[in-house]
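Novice: Please find the structures below.
What follows is calculated from the coordinates using simple rules that are stated; it is not laboratory data. It should be emphasised that the depicted structure is a prediction, and the values quoted were computed from it without experimental measurement. Cβ atoms are built from the backbone, for glycine too; each structure is taken alone.
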Structure I
Amino acid sequence: MIYIGVKFFEDGREYNYLTDDDTIRPGDSVLVPVGEGDSEQELTVTSKHYYKRSEVPYPLDKVKRVIKKVDEEEKQ
């Protein structure tokens, strides 16, 4: 299981998202669902961790998933 961390500027806490995309690295931009309405927000990846299913830091049925990695071409 691949968990990536992103930080929101408002509070500086890191939030984890689940992904299957092993090409995502810290420093990359990703599109993730945020809040109750799951509005899409582009954020920078701050960390990446690999876990066994039995050792995940946040329950799989509650963790949100990365929508996609944002390519450099999409930023321009």
Structure II
Amino acid sequence: MLIVRNDQRLGFEIKLTRSPRATAAMRSARDVLSLKEIYVICHGEGSPWPLSEGITAVPAGSIDAAPGISPFSAS
């Protein structure tokens, strides 16, 4: 999914796993679509963590606290 927010292009992918991995397709989408970041929404709770440059895993239980994507965050 692609969302444009405050002139930033953000990509989202949803995975039913607790341990997602960055893929070549994600890297390609980031480059081709000129995305600032791809957020991989995954199963679980806890803090977001980087998967690769420009690709961040975000546990679904913590999406409201994720900087840059939460409707409650400043950015």
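Novice: Given a computed value of 0.8 for distance in nm of label points 7 Å out along Cα→Cβ at positions 10 and 34, which structure among I, II does it belong to?
Specialist: Traced to structure I.
Novice: By the measure distance in nm of label points 7 Å out along Cα→Cβ at positions 18 and 50, tell me the structure among I, II with the highest figure.
Specialist: Max of distance in nm of label points 7 Å out along Cα→Cβ at positions 18 and 50: II.
Novice: Consider the structures I, II: one of them gives 0.7 for distance in nm of label points 7 Å out along Cα→Cβ at positions 26 and 42 as calculated from the coordinates. Say which.
Specialist: That value comes from structure II.
Novice: Starting from the value -3500: which structure in I, II was helix-only ellipticity at 222 nm (-39500 (n - 2.57) for each DSSP H run of 4 or more, over all residues; to 500) calculated from?
Specialist: Computing helix-only ellipticity at 222 nm (-39500 (n - 2.57) for each DSSP H run of 4 or more, over all residues; to 500) on every structure in I, II gives -3500 only for II.
Novice: A value of 24 was derived for relative contact order in percent (Cα under 8 Å, 6 or more apart); which structure in I, II was it taken from?
Specialist: This value belongs to structure II.
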